[in-house]
1. Work out the source of 77, 62, 54 here, i.e. which of 1, 2, 3 gives that when Cα extents along the principal axes in Å is computed.
2. Taking Cα extents along the principal axes in Å, for residues 202-393 alone from the coordinates of each of 1, 2, 3, which one would give 60, 48, 34?
Structure 1
Amino acid sequence: MFENASWIIHPNNNLYEPVCFIKTFKADKVKRALLNVTTLGCYYPMLNGERIGDFILAPGFTSRKRVQYQSYDITKMLKADNTLEITVGDGWYNGKINFVVANDTPKALLCQIEIIYTDNTKKTIVTGDNWLVRKDKLRFAELYDGEFYDSNFEDAPVNAKILSHDKKIVVKQQGVYVKEQEIIKPIAIFKAPNGDTIIDFGQNLTGYFEFTANAKRGDRVEFTVCEELDKYGNFYNENYRDAKARFEYICHDGLNTYKPRLAFWGFRYMRVDSFPCEITADNISAIVVHSDIKRTGYLSSSSRLLNKLFSNIIWGQKGNFLDIPTDCPQRNERQGWTGDASVFCKTASYNYDVEAFFEKWLTDLKLDQGKKGNIPNIIPQTVCWDWSTTETTGALWGDSATIIPYQMYKTYGSTRILKSLYPTMKRYLGYIATHTKKRYLWYGCDQFGDWLGLDAPSGSYRGSSNEDFIASVFYYNSAKIVADVSRILGKDGTKYDLLAQKILDKIRNTFKDYKTQTECTLALYFDIAEDKASVAKALNDMIRANGNRLTTGFVGTPFLLHALSQNGYTETAYDLLLQEKFPSWLYSVRQGATTIWEHWDGKNEQGDFWSKSMNSFNHYAYGSVADWVYEEACGIKPKIAGFEEVIIAPKPTDKLDHLSAIIHTRNGKILSKWYHENGKIRYEIETPVSATIIIDGREYIVPSGKYLF
């Protein structure tokens, strides 16, 4: 592919200015026509004035060591005389990723059109200096700052210039397409106390908008977006940091209809800075955009607040699964933070079919692994935060190389990702072994610790849990994973079994006491504690003494309820899940959240915000609590990878009238539902495969079918 095609650019390329590449050609009596295309930057393709395909922000966000190309069947779009126009903007490749411009490579196009005529003759059209290029009506497009479109702008095309750039980095599309998913109409349009006109879509979402307006030439449409209003009801987006989050459009005479082409926003509210006519729910809509992943998991309960939490978790995943698993979709970040993905991947794989989604992202992880074996803390790598050339990796963050492939195997049963990542896993363990100050521990290195733990010292983002203990626990866990993966792949895992045992012995000899909720949680969940009963009691006592509230951060929270319910304290786990006071999952729900917050107290009871610089209101990591609801409260677990056989062992409570979970696995639908009826608990179980069902301690081995207990 692309053997005879060349990368082409505008001869006077401006780093921030989108350009449009143009090719006219004739095509009569066509049997089949295929457009193969990729860019350095994001592109928007049109043929004869119509949009080609539905991939938003193609070619996607990848490691700089590769760029994907897409193939579109354009047969039905062809006419006798054709004009192909491909607009290219900065996107992730050239844009202002985080705090600096990511790349000084010009926006470039590589394209090949393959035509087969009805007489079976063939013609190939490739990019070269015989293509034209001009500045686009899209005057500015940048992921953080937004779009500016001038519908009246015209520019004379000039011949494109050939760019000497490696074509070996071009690979076939691997990831899941990003697509428009749903349309949301405003629930309110109102005047804020300060006089601003604000549109409320009722849902914090990721995507963009579409408007229609009758206007005169030169009239302007201008919007700015935000996630939250301040305590007075005024527009607030200081938490976007220096991301301008703006949209500007210059109208032509008559009817103007437009939706952004090369940008996206995270938002619930929109401030109308300028609009040429009355704005109503009839002429403005929000369009939800995310990777085209299929919903597979559903949770439902008798609690309105808990159901809203379940909804918020789903919206948090949709909003942050946009080609890569981002930390947040709104501020000047939107990066593939590996720690967030590690803690959420199990929940993600139950909620949606994300195997292909993660396979693409993990390929970028493999490519961006550091020379010493370290895993960068964000994937794909960007120029401004290039960890691949350093010797820095955070525990749990780096463990994405082991945790996520292993979870994909457990959920879906395929060894394909394991085979691909196995060398990466081994190199990662080797990195830890050579970058520690104490053998068989991960000790004395810079770590994130229990990030955003509520027991953090004043002025710190890191909780009070021992960072060397945390790192060593994940070192141990990764060694165990690699040992198991070795056996799954038919290899000898003895080396890694021995390594895991030595790490475990060293942890137990070095860290005798567990002083925080997170330390107790990790000691229990990862089988570190020798006296689990006393550690579980200590954890339970800490939580009870704190008013049935947690103090855990990014590291402790995903495993906290598991650690409790697996050690006899299921009721305490439910108390945490159903807690409504700060800090808790339902606190943000009571505060009106429609997604998961980055901070337990992103907004307090008085309406004041936690901070300006680190306060996302769409940050999915704490949504990982859903995997406890699936696995423990409703009791659904794979007994054999891919849910070839299952264990269903629900743990009901009197605190809810009913709770149910559904997971559509590769082998079919699994249902686990329990509810109170006439003073008893009834269980409805459905399994497509043989199952071990455990009810009140009694075990039933059953074939596929529907069961009532």
Structure 2
Amino acid sequence: MKKKTGLALLVYLAAFWPSLAQDPTSAITNWHNNKYSMFIHFGVYSELGGVWQGKAVTRGYSEQIQAHAGIMTDVYDEVPTNFNPLKWNADSIASLAKNAGMRTIVITSKHHDGFCMYHSDYTRFNVVDASPFKRDIIKELSGACQKAGLNFGLYYSLIDYRLHPFASHNANAITSDHHEYNKKQISELLTNYGPISEMWFDMGSLTISQSTEIYDLVHRLQAGCMVSGRLGNNAYDFCVMGDNEYPDYKIDAPWQTPASMFDETWGYRSWQKREDAPAKSKEKLLSLIKVVSRGGNFLLNIGPKGDGTVVPYEAEVLSGIGKWLEKYGEAIYNTSANPLSETFSWGEITSRDNNLFLILSGKKVNNLELPGITGKIRQACLMADPKTVLNTRFDKGILNIRIPEGIYSKPDIQVVKLEFNGKYLLKPELLLSDREKNLDFHNAIKHYSYSCIDYYNNHRSVVKQEWNFTGKKRFITPKIYYTAEEAGKVIELTWNGQTGIIEFTDGEKIPANATPGAIHWGKRYSYGPVDSDFESNPGKITPEMNVNLDWLNKDQVIWIAIPDFQNGKEESMISRPIQLKYILQEINADKVQNQLIEIKSGDGVQVWLNGENLVKHNNPRGSILKSEIVLLPLQTGKNQLLIKFYNRYGYEIAYSINNQISQTLYLKELPMQTISGINKCELRLHNPESVHQPIRMNNIRINIE
């Protein structure tokens, strides 16, 4: 399957961001094409260098030293009196970024400690009024970026230790007064410091209205400024992965990975071990390549010292990456993700126009195999030596590219440029045979975004389902089956390029099973509550793989049988915020059949049946027992139902599971369609609140007989 790439993808995305749709090339396109940016964590904490009262503070990131060392606010107020970064040189920083191949600089205008690196009218706790330096660092760097032809972005912490007590998780709720304070400072930054390419918000836990207000404020002041994902509540322009997180899946929206030199800190740490800069250069270069090959952007951090200088080790790391990009930047900038569905052990792929760039960053192999691609090849050559033309041949639908001896002995990561004479074609992903009669969640290609309510309540969200299938030429009247969960929703259903709007109303009621069989609900077990964010699984629990009850009491997971549980009863237990609980139940069925159940959950829920993830979504903040219908496709014999209930905000986990509900489906006939050769069907929400919003269509089945 060939994903939307290049301008087509960007125009598509712009349709969902009205503030950017007027000029997608000036905002989304530029941001998408830059690929590689510098992050700078620089603040009054840099003066401390991870040390307080003569002792290294080993807990937490060094830029959060006030919280982790337990420094009272009135004591921390004295730190800026010693902050005088006289060796700070904004032009030197811009030159370093440019020579490193970076296209944007994003600097911390205010971190969690509340100290502003610019002259704010709303607090004296800033670099001009509270330090002997008396210079506006943000203004200087903004000017330096403009002179150097670099984009300029700003990090802004949505929490502020001066406005509320610090918490270890840093994702506090934002009071109304604090929210107004944030809006005033954001307005300053977007009014007084020239063009801002992106506002990089971080931490805090905002309400939907707070996120929306800030999002609208940013685009009202600078329409082309991209808003980062950690603003939350799906009110943002690009997704932000977790710190140093590298997804192994493609995302259908702009996204970014923020990366630090070391996992332990982002701000300067004087006692950090810094060894083997060339090895670190290669490590971060491999991360850059991986992110870009999956369609993302890479934001790599430096943490200047308190005197304003860049740590020489970090400058050397950036220089090493920059030297590679000087030679091979064509394979990184202005490219799109690997268009093939596969990933490869030998390295990564990026694409642009009629070219594929095969980056040999992995296992050393003498023959590269690219399945499912066809086209007339103009040439395949080494980017470092275009005169070295490589042998290519097609064999049983697989393109083979021969790698000459000695290539891997070269010091650089090598890149093969594969140029086609015209467009190349790709075999559709997960092509279903003509024998397939139903299109459903289980045989769909899932398209993802990254839904974020706040830092600890985010997940990979399914935003579109796609099916590719073969069929002899004929006319059909597709039938769509849905449940009470989907009733009233509106979707866009695209058949071979033609889109129709379908509303789930007026469906004919039918039984979930024509001839239902016997079902026995076995024991129910629980595990938790345990600390975890929504996306992660604690300990060694891996429900996608472990689907037999013989994993009870193994792998550090202690399951407790729930005696005398009552079906449909609302249960609750004491919990701290950012905890979750698992419920595991065995179901025996004497035949293949459907079973509808009702699940009530709080802040988030995930559901697996026999190891397959059926449901994964957050609920609106502060939800209590949100109800939904889930269709379980039971197999003959033993089945395992595993449910994760997530508590993000409150002090209890409440839930219920009810299998005694109406076993009714709804059937609706769709307009007549033509089936011929290879066909494509796509399903998405009509007018979603956000492109990151999960479609939640796991119960849908489309019959194509």
Structure 3
Amino acid sequence: MSEIKAMSERKAVSSIKRLLIANRGEIACRVIRTCKKLGIESVAVFSDADRRARHVQQADLACHIGGAAASESYLNAQAIIDAALKVKADAIHPGYGFLSESTQLISLCNKHGIIFVGPTVESIAAMGSKIEAKLIAQQLDIPTVPGYNGDNQDLAFLQGQAEKIGFPLLIKASAGGGGKGMRIVHQIGEFREALTLARQEALNAFGDDRVLLEKYIVRPRHIEVQLLGDEHGNVVHLFDRECSIQRNYQKVIEEAPVSQMDSAVRQQLFDCAVRLGRHLRYRGAGTVEFIFDADAQRAYFLEMNTRLQVEHPTTELVLGLDLVELQIRVANGEALPFNQNDLQPRGHAIEARVNAEDPANKYLPEIGTLQLYREPVAEGLRIDSGVQQGSEITPFYDSMLAKVIAYGDTRGLAAQRLLHGLNNFAIGGVKTNQEFLTSLITRPAFHQELSTQYISREFPNGWQPWGEQMHMAIAAAAWGLEQETAANVAMSGTPWQRLGAWRLTTPAGTPAMARLWLQQPDGLVEIQIAGQHGHYKVSSIKKSPKNEVLDSAAFSIVLQRPSVDMPAGLQQQWAVELDGTRRSLDIVIRDRQVSLSSPRLRRSYRFMGLEESQLGNAAALKNASNTIRARMPGLITDVLVQAGDKVEEGSTAVVMEAMKLIHNLPCPVTGTVKQVQVAPGDKVEDGSLLIEIEPAE
């Protein structure tokens, strides 16, 4: 291990003095951190949407590369190269996602004499197709999942192959990952539609509609092995990671090393991964992924990611390595500073991805401004992030805000520290999945054998936050106190001024009163606030789109604002008393947006006035039961219906891409398509009318 320690103490690699990072957000900041440690000048690139982003502020230099859409900037290989040439960068680090596995970018680097911090074109090309990767694995006697991965993509032929493999089976896009172009088929009658949707999604995401078929593993685990190689022929594994807790094939929680696995199976995975790496003469960091059949106790090769992984910090913490530094040194031509026998994992690390999304509303991504952002600091805790207070969360990129990584001598200690980190991470302005993450790691099943079905098994009816009505009432009362205070100040100088929905009627013998509305997935909530001077009674009534009363509640709340005034929008640690219980909350108010934050709690509410509740986009989206509207700004990738078509409630009508995710928008009713307002390739705004349906009688 002394040789590993010496690696970090050596001077920076001499031929790389200026490194351009062809990425954004968290991973760009992560690479910048290593550049500073090595004395390498860092260059950020940014789109129109990221001009004031954190990675731009942290880098030594920054270059504008194009429009907000990823296709106009971070996915534009020529723009990246132009920026590198402009600043005379010696090397390019691609991060992960975007162009990290682009043979085009590597070819352009080679053409212009720029070092690419990653594997060779040949390695990426060989592993870029799941079909070719699977064939190579089979040639190396690496077990693969039974299925079909040939060139014949004819519908009838594929259907015949599906019947031979048996059901359930998985249709997977050959060229991609991240759950795009992937469908589970339970019976032959579902095959044609699932194939059509998988092909279209794959074509939109990767420009390649080829698919492969695989036997669907009923109780699967997702296990991966981290590889590292150099151009001198050395290839080592950096042990394993468990990535089984997933949602829609997207990893949510990852950890290293894998627990509850037979040592012989574990060694088999290491041997297979290294065998593949040596065959490829692999250079740099890469990950070989396996699916483990818990019933058969067998592991099968899944794919190889020829780049750094999002979850790489878990490996770094248990081995004491900096994988980005190793990538840079290997790209510079250095040999690995250790061999396999030098490496031994110590302790356990668990990572959770904090996303701007609403888990209670089908994990719909959130956009907005981070009005509150305060990272936790504690022993055994690491935060990798690309945002800060005031950052804009736009619809153009993925929704990940930060990664919370916890380390401990045991898995239990790591889990406890992760829980502490999530509970003390203050974020306001957008909804996040923090409460959902804490729910995942506090379930008893978290300490048993995991599977990729963990979330659906633990929350069969979906996840819902606790105490929603109570916290909604606290947010409304806080808004009420803020408006009452502002109204008193305003009336002292201009008595005719009236602010918002607040009415100062106490002098007339009637308590002050305000009414607000809040749009929720299952209906509109009307909230009434009565009281004064921090003492309020808050009543709420929830109605369905058909005006049926779904629920109602009332709370008596006492509020005290912070004793020290902060700048507008930064008030923190309000004292809140409810039902005799007193607690402290971070509360941030911007207009009618109220964010609450405390241990175990992250909520954000955007209240509406009367006019907007009746006429606004949100009401139109929920109450117009015969229309399909955009849920957020995005790109229409496919329209599956046309005027005159008969449609069934729940069937997919429109596919749109927003925040790097594919969203299937279903028909809200059974009926006939009356009009279609969009076509593939259209960019739409939040609430835009897409399709109108004439309901069946």
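1. Numbers: 1: 77, 62, 54; 2: 81, 67, 50; 3: 86, 64, 51.
Source structure: 1.
2. Details: 1: 60, 48, 34; 2: 57, 41, 26; 3: 49, 40, 37.
Computing Cα extents along the principal axes in Å, for residues 202-393 alone on every structure in 1, 2, 3 gives 60, 48, 34 only for 1.
The numbers here are math on the coordinates, done by the rules we state, and not lab data. The model shown is predicted, which means the values in this text are computed figures rather than measured ones.
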